[in-house]
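Heads up, there are several structures right after this.
Read the figures in this text as sums done on the coordinates, not as results from a lab. Source: prediction; values computed, not measured. Cβ atoms are built from the backbone, for glycine too; each structure is taken alone.
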Structure 1
Amino acid sequence: MSDFIDPQHFRHVLGHFPTGVVAVTSCDLTGAPVGMTVGSFTSVSLDPPLVAFLPGKQSGTSAKIVRNGRFCVNVLGAHQESASRAFATGGERKFDGLDWTPSPSGMPRLGSAVAWIECVVDAVHDAGDHDIVVGRVTSLDAAGPSLPLVFFQGGYGRFAPLSLAAAGEPDLVEHLRLVDVARPVMEDVAARNQVECLASAAVGAEIVLLATAGTPAGGRIYSRVGQRLPHIPPLGTALVAWSEPATRVWIARAGDAARRHDPRQLVDRVRERGWSVATWSDSLRELESTVDETTVKGLTPHGRRAVRQLVDRLGSEHEPGDLHDPGRNYRVRSMSVPVFDARQQVVMQLTVDGLPPDAGPADIDGYLTHLRSAAQSVSQALPGAGAAAFAAAGRRQA
């Protein structure tokens, strides 16, 4: 039996393994920026912090990088295919038209990359027709929860998750166990309706987006998983409508702004019909834009205050009382239904987001049917009498 492996067949088979795409940048001896596209980047060690990339031995750019002794790994986002193609070519004009700034040690750091990792060359190992360049990490950061650029079977693409879940922060551990139950149901809702399905919960005085399924709504190139919003009227009505103590705390958090929303009426409305709805408005667009910006750049105290002020400005159109007036165009943004545990307590809400702007009453009823069925399935899967609790606490949803 021959052990000869045809190089083309080798390349074809290995092309079935998807890889992320990075641009490794440095400077040549004159100080001019140099860079190359790399699909063979990997983490190596946590202690000490080491990473590696595997350039071909014939690469003149990698020789310049090794000679410099420092480099910056730029993890490319789904929107940076053109940058990847530029760095994959030869020539000295790879940086033309690209936004970049010096890293802490002066290496080119690309604007809007998903993350950057600055290194000093620690070792170079022989690996057939490639080298293994090991870098010791000196500084690094991530710009935000952006979706990465992916290379698969000879072409570029973007990561379209079936579902994503928030990181296991201490205050989210119990909630994330519920997400594990909900995830398959959320994926089914997202796939059947071509929307994004979200799971969120009240955690302290915040609403935390625990998980998503489907393609991010609104053409976003990043996931909102882990996003936190103030849990004040009119946001998160479905999370409190079935608990009078929770309702009182929720209304109290609004302070004087509660008069704008009549939150008690919102609670009664949501509890009566069994679900919550948000419709488009200029105030909601501004709120989402601000929250998206803080998601990418990080939430500062100023950003937190801005979000709170924008929530206070949401009007009564955020939770309309009727969606079946044939003379109105409601422009539904999202719909949410509660998930109940065995104690008839709301433990999270499922939301469909990214509905078509021309969705009419019949479409809305269809989305709602699937969403309520999904919430009931999750309740049935929870430990104890979750299904009975859903039927008892949400019987008016029918």
Structure 2
Amino acid sequence: MTPTDAVAAPLVGRGWTARFAVIWLGLWAAQLGPVQLLLPVQLAGLDPAHKVRDLALVNGLAGLAALLALPVFGALCDRTRSPFGRRRSWVGGGVLVYAAGLLATGAAGSWPAVAAGWLVAQLGLYAAMTGLTATIADQVPPGRRGAVSAAVYGPQALGIVVGLGLVTAAGAGEDPARAGRGYLALAVVLVAGALPWLVRSRDVVPAPLPVTGADRDPSRDRDYRWAFAGRLLVNLGNALGTTYLLYFLTDDLQVPDPDGALLQLTVVYLVATIATSWGGGVLSDRLGRRRPFVAGAAVLQALACLVLVVAPSWPSALVAGLLLGAGYGAYTSVDQALVTEVLPDARTPAGDLGVMNVALVAPQALAPLLAGLVIGELGGYGVLFAVAGTVTVLGAVSTNRIRSVR
């Protein structure tokens, strides 16, 4: 039984997909602009001597919150009954909380205050993500999920550039005293990007929820666990390789203009990610294959890490950015389609995807803590990139253990 057996789903056409991509663009810009530049600069301004530790703690707190919030939000979203729609209620409420958290972070004057504001922002992101990812399982036919999932992750790379561009334009990329301007700009983009989808989207009528434990497919439970492991490991490897890029360019490669170099590297990453995200998702739909795309894309990301281990330099960083973008773009769109096809019970997609989204969000938040330990205690950035590549390959192996999806 599919989530839409009880009622006909709304037509998911180009307009719907475009609005879906725009809201994700706003979410990613508001997330990745701070993670990549604004938070590191802000924390360095507050306490230069402890900037690595503070960034790890701020993101680590958000990662720990994801472990609890995402499954709980997913279960509650499946049970929400609102005239506004169960998915739209969570998306709209999440966006408002997210924006408020960004403004609070910008106004913070100490690292604990930054951590508190950023935690609120991340809880808003988790709520919005819960409603949006469940919508794919609710309304998109399996044969189109690769293309629609590209509308989630194609904007991720563009969101990095939009986020960094807004922060830089506000002057917050170089002056911690202007952090509030950067967060305000991101909050405006977040809300503006969400409005078209919230105004035009309509929820399907939910099917009756099953009795706990009833109607689950045991064979899918196994594949669901392997999909979770693969997603967790690949995203952790990617986050380990990218979280400290600004510090890597500044402290290890010692490039003359670290902020400018980060922007150039991000553009290379962007072009590769967008191309393979859309191309990989569409091709995966047409061939009816998911696992080969996911595993191959994970290996590409591991090769990017290998380049930085063997020959750390600015030119090799550009090559690594190209490989990492190509691998991550193809991985994300196809992996999102894959996980919607291994859900144990199709009538509770938000709950099951809430657990699965832990493997997407938690690595981004927990990686700074792990990376800080590796950099400080185990040998620096070369060891960090070696660990990142190894973890990513293990993710590819996990994905290959799935049997119910080709």
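Among the shown structures 1, 2, from which was the value 3.9 of distance in nm of label points 7 Å out along Cα→Cβ at positions 37 and 381 calculated?
Here the read-out was taken from 1.
Once mean count of other Cβ atoms within 10 Å over residues 109-116 is calculated for all of 1, 2, which comes out largest?
Ranking 1, 2 on mean count of other Cβ atoms within 10 Å over residues 109-116, first place is 1.
If distance in nm of label points 7 Å out along Cα→Cβ at positions 61 and 357 is calculated from each of 1, 2, which structure is the one that comes out at 4.0?
Label of the source structure: 1.
Here P(r) over Cα pairs in 10 Å bins from 0, in percent was calculated and came to 5, 20, 26, 19, 15, 11, 4, 0, 0; which of the structures 1, 2 was it taken from?
Clearly, the read-out refers to 1.
Among 1, 2, considering only distance in nm of label points 7 Å out along Cα→Cβ at positions 117 and 133, which has the greatest calculated value?
Comparing 1, 2, the top value of distance in nm of label points 7 Å out along Cα→Cβ at positions 117 and 133 belongs to 2.
Please state which of the structures 1, 2 yields -10000 when helix-only ellipticity at 222 nm (-39500 (n - 2.57) for each DSSP H run of 4 or more, over all residues; to 500) is computed from it.
It was calculated from structure 1.
Ranked by relative contact order in percent (Cα under 8 Å, 6 or more apart), which of 1, 2 sits at the highest value?
Structure 2 gives the largest value of relative contact order in percent (Cα under 8 Å, 6 or more apart) among 1, 2.
Once distance in nm of label points 7 Å out along Cα→Cβ at positions 141 and 341 is calculated for every structure in 1, 2, which label goes with the largest value?
1
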